[in-house]
Structure I
Amino acid sequence: MPTSTPIPNPGDVIPHFQPILTMDTQRIFAYEVLGRWLTPEGTRSLGPFFHDPSVSTEDHIRIDRVIRQKAIAALAKAPKDTRLFLNLKPSWIYSFRDRPEQLPTLKFLREHNVDPSRVTVEITEDSFNDDIEDLARVTQTYREAGCQIAIDDVGSGFINFDRIAYIKPNILKLDLELVKKCTREEFFKEVLASFANTAEKIGAFLLFEGIETEEEVQIALSLGARYLQGYFFAKPHDEFLSPYVFHHCLSYQIRQFVDHALWETHSDQRASDALRSSLLECLPRWPEGTAPRWRKADEFISRFLDLLPGLVSRVYLCDERGYQCSSNFTRRRGEWITEEEFRGRNWAWRPYFLNNIVKATYKETGKLSSTYTDAHSGCKMRTYIYPAGDELFLCLDLCVD
């Protein structure tokens with residue numbers, strides 16, 4: 001089948017190197033290798049060639065290996081702390097499942113006497129329908145040789161948690177489109193936060209690519225990025241740069257991030273202190289008598305409802321195991337509604353709940369949760385948990401929209 005993209009001559013393709021920056025030392029950590037084509041009209045990206053389905057897999061692999069070998073040859077001449085990220089499709093790796101000792105990248109590293117620890121194998125987002133366990137076993141060959149493993153475009157169409165779980169990458173590379181959508185839709189930031197949590201749990205680091213604006217830098221830092229990459233810092237170059245060329249820029253971005261994060265943290269503490277002060281002023285004594293506990297709990301809450309700040313939208317009491325002892329008292333159109341059907345429900349499954357209960361117990365003060373979306377109302381909420389005595393905890397749901 002004829003191709004719509006010409007096949008380049010191997011002698012006309014070269015690697016370019018886009019810096020990947022690390023936040024801990026504010027220097028260049030590594031470079032992603034990207035293919036370029038030298039033509040009479042100028043240097044062209046090989047992206048269209050590699051994404052053209054009419055080009056055979058054999059031609060894709062042949063040209064890619066030329067670029068990889070030239071990149072590794074350049075790495076051999078570079079300072080010892082220079083590192084590369086090499087993109088490989090999962091199907092290319094899988095094809096060596098019966099002969100992993102013949103993996104071309106490891107062969108090139110041996111030929112040029114380059115330490116494999118200077119290379120990260122970046123597995124691309126392409127669809128993969130073969131045996132994921134076999135793919136993981138071949139990938140392990142790179143790791144045993146000393147390479148690190150990254151998974152590219154996490155959050156895009158083909159990446160799933162199976163691939164992450166089996167391959168156990170050192171680095172998760174976040175899809176740039178999700179980062180850009182974060183600037184328009186808060187929901188996408190929450191999706192990225194879930195990957196940040198995954199990375200922390202499995203001992204991987206986050207790399208955010210496609211960074212083009214200062215706002216995207218700040219979003220990435222707020223989500224735990226250790227590594228950043230994108231045109232905001234540098235386009236791909238045909239040579240390696242001075243390691244600290246972006247140090248001033250990164251230091252400034254970190255200062256901006258820290259200033260904002262500290263402001264938010266102090267604001268949270270002030271909000272928590274204000275809620276505690278309000279409760280200390282209005283909380284009544286626990287009802288006496290022989291009435292059932294749930295009735296006492298409802299009576300206790302009803303005595304101070306009208307004294308609560310306007311941002312409190314729901315009030316209830318739970319024990320330390322997460323069981324609700326009272327009704328829900330929900331504010332609707334300025335009036336408090338009693339919802340008895342919530343008595344006896346358990347909220348220990350909520351990610352923040354038990355952790356905040358313990359902190360409230362030991363510090364003898366309230367604990368404010370992070371912001372979440374209420375599944376019933378769709379509103380942005382935070383929950384303030386305060387020790388109310390008698391081994392019960394007062395829960396105030398705050399609407400923060």
Structure II
Amino acid sequence: MSDLHGAMPGIATGGEGYGYTEEEWLLKKNVRQFCEEFIDPRFRESFKAETADPLLKEFIKKFGDKGYLRINVPEELGGYGQRLTAQTIILEEVARVNGGLAIHTGENGGFALLLAIEVPAAFAKWGEALLSGELIIADAENSPEGQCNYSEHADIGRLEGDEWVLNGTKAFSSGASFCDVLMVTGLVDGDMHRWAMDAKNTPGLKITPAPEMGNSPMYGTIELNNVRVPKEFGAKTGTVINRKKVDAVPSGKGNAVGTAALSMGAMGAAFDKTVEYLKHRTTNFQPLASLGSIQYKLALMKCKIEASRSFLIAATRMIETNHKDAVLYASLAKAYICDTAREITSDCIQLWGCAGYNPDTGIERYLRDAVGFGIGVCTSEMQLATAAKYMGLPGAEFECV
């Protein structure tokens with residue numbers, strides 16, 4: 001794949017360091033260039049309900065053509081077998097221009113790989129189309145009772161002969177309004193299962209869009225009314241048994257550092273644009289960036305951003321090497337980085353003044369994205385509660401995804 005090979009030219013916000021390989025720096029540069037050329041000129045279009053979905057489909061197809069959706073899928077499954085770090089690089093760079101697009105960049109490749117592991121029949125049917133960007137996948141995992149509130153989750157499935165029969169409701173499914181393949185996660189006799197189905201042609205499946213919610217107008221509510229799925233298109237995941245989350249394994253925290261990478265993209269882009277704005281915005285004919293108080297503020301913000309990046313890379317490396325403390329550090333990193341992103345993006349709006357609150361500048365979108373990233377894949381509080389368990393603190397038993 002051409003975007004993964006060749007000499008690494010310098011890039012404005014990078015250089016040598018961070019432990020990235022030459023190929024990873026080149027990947028970062030190429031993804032940023034593609035996003036800036038394709039999405040930046042159309043950023044308002046990407047946030048409007050009537051245009052966001054078609055734009056996302058176009059983006060995912062172009063991303064698939066470049067091979068980015070299969071970046072860390074094993075070679076034997078048609079991927080490039082890169083380490084998790086490459087995926088976090090892609091997520092960060094796409095989140096710099098649109099958080100919703102970034103979510104689905106990760107989902108198409110990540111969920112395709114999940115199908116290959118848990119529901120091979122579904123991967124055999126849709127896997128290559130998902131990795132090429134021809135089809136888009138969405139995940140219906142959140143229950144109205146709360147994602148990790150398993151003790152109150154009702155069973156949604158039962159096996160009848162050669163078919164699963166599903167009944168229930170799932171909320172806050174990103175991409176549900178336009179996906180081609182839908183994954184549904186829920187309990188059967190208290191144990192977690194996952195199913196895959198055709199999102200457009202499955203009888204009994206109803207998807208209601210929620211156009212005003214989230215990072216872009218792409219969420220939806222799922223209703224399952226006697227939905228029948230072939231037996232081979234469903235499987236037990238082993239992540240929840242008897243309505244209790246089992247202890248996580250390092251590889252299971254990839255979604256936590258992935259979401260942290262999304263937050264890195266949001267705050268990094270907001271900060272870079274704010275610095276440039278303050279260099280040109282003047283008071284008494286002097287740039288705002290020349291004021292000592294502003295310089296102190298920007299330097300402190302930069303410090304927090306770089307500390308977050310180091311934390312993200314360290315936690316990602318621990319997952320890649322199956323380190324014994326990977327779950328602890330991934331949970332801490334997700335909480336810290338997402339909270340920092342909310343702080344940084346809010347400060348950026350403040351430094352822009354009224355202009356930062358204007359949708360035309362795009363700055364206020366980064367705060368909205370940062371808030372969403374801090375909630376998704378378990379809130380910061382839930383991640384910290386999980387960290388407390390792995391720190392061995394007395395009475396700490398909570399486990400989140």
Structure III
Amino acid sequence: MHFTAFPLLDPVTLLFSICLLSFLMAMVSFTTAGSMPEQAPALREFSKSMSVAGCAFLLYYLRGNISWFLGFFVSNALFLMSSYFGLTAYARLLRLNLSTPIVAGLVVFGVSGVAATYFFQTPRQVAVFTVSAAITVMWSINVALIASGMTKRPTPSALLGIVIFAIGAVAFAARTIFCIAGEGASISPTSGAFLQVGLLLFGAVFIAASAVTFLAAAHERQRSGIEENALRDGLTGLYNRAALFRIARELDATRDATRYAVVMLDIDYFKDINDRHGHSGGDVVLAQAAALIASLARKADAVFRYGGEEFCVLLYDSGQQEAEHFSARVVGAAGRSVANLPDGSIVPFTFSAGYATRSTATTHGAARELFASVLERADLALYRAKRGGRNQSVAALPVVAIT
């Protein structure tokens with residue numbers, strides 16, 4: 001089946017359109033990188049992917065007017081490299097680890113079939129098989145990358161990216177199967193065969209959709225990064241007070257029997273440290289004290305700078321025993337630690353801690369304890385720890401004892 005009666009479906013027209021579209025998307029990605037510094041490495045990598053794809057399709061378009069080495073060997077190698085750069089772009093965007101040797105091995109596998117056909121005159125079917133199989137696996141890895149980078153609430157760009165690359169992987173898997181079955185052995189993009197024209201049509205849609213999807217994902221990451229920075233303390237890198245109360249609202253909204261504990265920590269005699277070493281020295285102590293707390297918290301827990309020299313730790317799925325153990329560990333570790341100032345001074349510091357666990361008991365239909373109440377009890381326990389001599393942890397009074 002051929003499409004010569006439909007000029008818009010002419011393979012040469014499609015190839016030229018894909019070539020221009022690829023270069024356009026490369027330019028858009030590269031210029032967008034300037035306005036999004038945090039996502040710039042990923043955007044430049046994606047721009048590289050689109051540029052290489054454009055070069056590959058340009059060589060396909062010029063096939064017949066250039067050497068067979070360029071039109072066949074180099075064009076297919078560039079097409080494989082485009083997929084490689086696309087994978088690394090997504091890995092950088094999503095901050096995920098990518099096994100470069102495995103992906104590079106897929107490129108080598110794809111090129112090996114092309115090399116065998118070009119240098120040793122093996123059937124073209126070999127080149128079709130290796131290129132299609134390599135692309136199938138690489139795009140499947142892309143689907144896995146995007147899926148693993150999704151949050152609890154998948155974004156439209158992530159879902160669209162999965163759909164696009166999944167369809168692409170299926171299309172090239174089908175081409176691989178057809179090749180094994182002895183069909184579709186021709187790898188000439190200028191062929192008017194149904195399979196070739198179908199792949200070129202998909203290629204045009206794929207280039208546009210993948211570029212739009214990637215740019216949208218980059219914008220989403222940039223926006224979420226800005227929101228994340230707004231919830232972080234600039235000095236310590238911990239979550240700030242605004243983040244604490246946002247999480248508090250979420251916890252209160254669940255209205256269930258979620259177990260958690262709140263630990264309040266305060267650096268003892270911090271005013272004396274500031275007076276003796278200046279505010280810059282105090283900042284170093286704050287940063288190192290924050291790092292100590294964060295190093296002892298679990299990944300599931302959340303650590304906040306509550307204000308000044310005061311910190312708050314939210315221990316998820318924790319009761320009295322876990323809160324007591326964590327508080328004792330932090331107080332003990334601080335007692336064995338010192339802060340090293342840039343001027344060579346060594347500043348010892350200690351913590352006072354107060355902790356409270358959420359009461360999940362209800363009486364006569366009363367609501368379960370809200371976060372503000374747990375926080376207040378932990379703060380009162382901290383006050384008692386400081387009044388009692390500092391450098392210690394104190395448990396909060398039960399709910400019934402303060403009502």
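Laboratory data are not the source of any read-out in this text; all were calculated from the coordinates shown. Everything quoted here is computed from the prediction, not taken from an experiment.
So helix-only ellipticity at 222 nm (-39500 (n - 2.57) for each DSSP H run of 4 or more, over all residues; to 500), computed for just one structure, reads -15500; which one of I, II, III is that?
Details: I: -11500; II: -15500; III: -21500.
Derived from II, not from the others.
Assign the value 1.18, calculated as Rg/Rh (Cα atoms, Kirkwood Rh), to the correct structure from I, II, III. Walk me through the numbers on the way to the answer.
Details: I: 1.12; II: 0.97; III: 1.18.
Label of the originating structure: III.
Work out the source of 1.01 here, i.e. which of I, II, III gives that when Rg/Rh (Cα atoms, Kirkwood Rh), for residues 287-350 alone is computed. Can you show the working numbers first?
Details: I: 0.98; II: 1.15; III: 1.01.
Attributed to the structure labelled III.
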